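So, here's a batch of structures to check.
Taken together, the values in this text are just the output of simple stated rules run on the coordinates, not laboratory data. Please read all numbers here as calculations on a predicted model, not as lab measurements. Cβ atoms are built from the backbone, for glycine too; each structure is taken alone.
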Structure 1
């Protein structure tokens, strides 16, 4: 019997709901603090935009030679909403098809989207933090300004904290839920066949 359990069906609906929140709330947040900004400044990354103190951050980045951050420079803001929208539609098809192999394939697709997205974000941070304008007013030999992918890092007099925002936590919840249910479905199928 290759049909999905009720647990898998419910997990599909919950995962689609979690992914859908990315259109409503930001998925990532980078906070910066320094003596001249004791209240801190921040940048929120949405599924299709960058918000927060972007103008202030761009002004600071100028001094160390980092490129300015503009929404238009990120193809991801076009591709990610499409990829996740297609993922949600495929989830509904998996629910209607009601087959275990489709559920496992769909879960694998989400894991692939998550891995590619994290690599792309790391690459984005690397490019901005390492490819500096040699004519920048402030130059520190050997210094790179790549924010942490996840967690805390001190860069000169700035402290940076990079972490999931509300949408990111919902996305992580969808990944964990579907992975756990995929393992459950696999064990369930093994028990039925033995």
Structure 2
């Protein structure tokens, strides 16, 4: 079993689907993201499930020697099949408490492909940053154009005067996972070094 670093070099909150989706590339990327976090001595903070992309990224982080913090409401423990292999599994009573703890434990946030829950988490964290509740970097992985329609909606909102360019600049959008992660980690003030015991 890989050794777990006692103190992570950085902490990344990943929002992603509790389903795998129809594009196998999304699961492959989730695995690469988790492996990258673990190999660089990082910590994954996520929703605590073991199904879908959530389970893939958690398993890959653990296998690469990283620390995984899962946060899941009690009512979803059975429905989402809580990942009991997490380094730390925090069971809470409400979704609000779940998101608050995830935000507190993270240095940066990244949304991978996902559904309504991922959308909600992304937009809430984005809103919190706009309102000054945090100043942590926020990224959106637009793999294979998955978020093209969502980004078009955002631009439509700007065109109609409900958003402006300053709000758009609060989120980093990238089509490739590794450059996006590296930019976000750097923006959070951390450097990344591969852990030799995970090679």
Structure 3
């Protein structure tokens, strides 16, 4: 792709690094920004810069947050005796959109994947075990994608938590094998949480 401006080329190159954005889409986005008023572009730039520099991770659940403790963990209206274990922030957002869950979360930050060199030590597993042992937790819900990596992670976590005096459940498998939670419609996801089943019982299905 030939560019009439090095500045334009540099901007397109950076946009093209975003997932799902090819050179043509990147060019369209950059040209769109050039058509906007300068204050609008400056607000866009400031929002991205502040996001990168000021964003935090909740020290309790590890979800992305504006503060050291996120709004969900600090809310007195949430059921803190129930913890929903998810892969990342996108899953928290997907479940929150269902309005079917009022507990709190624990964000692992990924899934166990030996092929990709990701092991339990790379995830927020130790903090989950500590959190359960130090607080009055009654139930842990595994809400991980129905993939090989998700199942491997659930199996590992179950072994780590099975001796705790808690109920361990997993979302109902109304989600297709290989499904990512963020792409599941809200009704199906909400129903799968509401009809969750004991983890050990789900192994026979």
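Could you tell me which structure in 1, 2, 3 was used to calculate semi-axes √(5λ) of the Cα gyration tensor in Å, for residues 23-134 alone as 20, 17, 14? The read-out was computed on structure 2.
When mean count of other Cβ atoms within 10 Å over residues 31-38 is calculated for each of structures 1, 2, 3, structure 2 comes out greatest.
Out of 1, 2, 3, which structure matches 0.75 when FRET efficiency 1/(1 + (r/R0)^6) of positions 7 and 167 (r between Cβ atoms, R0 = 30 Å, to 0.05) is calculated? Considering all the candidates, the number was obtained from 1. As an exercise: relative contact order in percent (Cα under 8 Å, 6 or more apart), calculated from one structure in 1, 2, 3, equals 23. Which structure is it? Value 23 for relative contact order in percent (Cα under 8 Å, 6 or more apart) corresponds to 2 out of 1, 2, 3. Source structure of the calculated read-out (semi-axes √(5λ) of the Cα gyration tensor in Å, 38, 20, 16) within 1, 2, 3: 3.
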